[in-house]
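Several structures are given next for inspection.
Just so it is clear, none of the values below were taken in a lab; they were calculated from the coordinates. Being a predicted model, the structure only gives us computed values, none of them experimental. Cβ atoms are built from the backbone, for glycine too; each structure is taken alone.
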Structure 1
Amino acid sequence: MTKNRNAILWGACPQNLSGSDFAAKDAAYGPLTIRRSYEPAAAGMPTSWAACNAGVDVGKRASCWSGKPSITAMAGRSLDAQTLRFLRSIPKSHVAFVSIWHEGDGKIRNGAFRLATYTAALKRFCQLVRQVQSEGWTHLYTIQILTTWSGTSPKAGSTYADTWPGGGLVDVLGVDGYSHVGSGPTLWGPAVRFARSKNIPWAVPEIGYGRTGTRNVNWMKDQVAYLTTTAAGGEHTRCAFACWFDTTGPISTPTPGKVPAWTAAAKTASRNYHSDHTDFVL
């Protein structure tokens, strides 16, 4: 396989977590080479990759997936066997970035769980992924997904450094960022610097316009320019992937949604930086 460490995968997180609306997004502003998906907490740890919300990606695109299993059970290691079965069910040829409890920093801030519980659970999950990677899953990567807010407005107990699960466990640092928080180096810089300090690449599982603040198309173009020219640590030469958050969220506006100028900007990025997801490596 050609090793393409210069690739940036462009994708989307569509409204339907099962992916039924992804084809329409791909047609509108593709080619898209990765999809962001996640499980609701009620789903726990899926029985298999085929049964989870990322199962439909196999053979079509890469996946950025996160689950919400019982965080106390994961921290206490009672989910080890179930998690290993799930990870081993991922096809070895499939490029997949996997995590649990995305944006854990925000959940610590709002009291959903304690820092110690989060770090213990993420550490155990990453250790289990490391075990499966050693068994031949070379396209499987761990990703810790946090918010840009914790970089731009750090708060003791939920900073990037506080939530770090330990060395040698995270393959790529993912940060979700929105226009009302900033732009370019102001928005992404703290995460890039932290990833660089850990010698790992960075990625953007969610990117889009906030419900407040400017929504000029130039913001999208500026982010594309920054992501495609900025490396963190490790061997990857730019942001590893970015997924437009094309869904209605509590703080966000569907991006690019159906705004013609936004759709055109997303399509330009997908076409100008297109690479085959099967050639992707960190």
Structure 2
Amino acid sequence: MSQYIPPTMASAADQKVALLDHIIVLVPHAELKDPPKALTDNFNITNGGRHADGKTENKLIVFKDGSYIEIISFIDDLPENRADHWWGSKPYGIIDWAFTNGIDYNSNYEALISRLADVQGDSSGAYSYAPPRTGGRIRPDGVKLEWAVTFPTNKEGNDTETKRPSNLPFYCHDITPRENRVNGETEHPCGAVGIREVLALVDDPQTEFFAGLIRAAVNSVNTEGNGGGIQVGTPHGAPSVISFVAPTSDAEKNEASLHKFVLKELKFDYGSNNVSGGIKFSYPFQD
């Protein structure tokens, strides 16, 4: 289990590269309640619970490196549950990504907006972060979980409203102990022990700009030699990387042109197991 660090024990001096906390996959409610064989044959899935707003519930795939995949649904797929929700307009698929660190969430927020301003050249840059907001859920065993989340923002040109950009991750900081939120079976039939790589489909002209923003957001200056992936950590110390892939098919070119940045696929760490290539994790889930 990871060690819980109360906010009062951390300071700005503790700033290091951010840790990949979890990846969020939105699915229909029926698919959450009865996951497909592509998931159940490869992973042990832990029941999560309903969120405090009563609109969503989730299940988790937890890894030994401390990261996890959150499979989430709007309850009964009701339109009113999507209304005014930060993921309400999202299509099914890998929709978001979260990081964490050992800094309390208010100090982390101040550091985030400073780094984003620096990389954009001034404090009025189009990309920033909103102040932290608290949330939580109740586990099926009745344990109450509380956290603070810090979401990215985007407002460009003559935009009249602030948007939630997909090309920047959000932050999740625990108020209750992290091991209460991130718990479950970490042994999986496929042998995966962690998330080794997050692949994002990027509209080519935007690649370098997005890479600079993400490096600032996760406080990483390190890149992998081939492909320039951004190196990050995980809660139990194993490395992970954010990589950018260019569209190849006409469908991917259209997708990249429309959305500019799409979380497309995960690759896993199999530890010392000799696994060639491993399984493909993307949505729709594939056997």
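A few comments on the model shown:
- At a computed 17.9 (mean count of other Cβ atoms within 10 Å over residues 52-59), which of 1, 2: 2
- Label whose coordinates, when helix-only ellipticity at 222 nm (-39500 (n - 2.57) for each DSSP H run of 4 or more, over all residues; to 500) is calculated, return -5000 (choices 1, 2): 2
- For 17.2, 49 (Rg and Dmax of the Cα atoms in Å, calculated) the corresponding structure among 1, 2: 1
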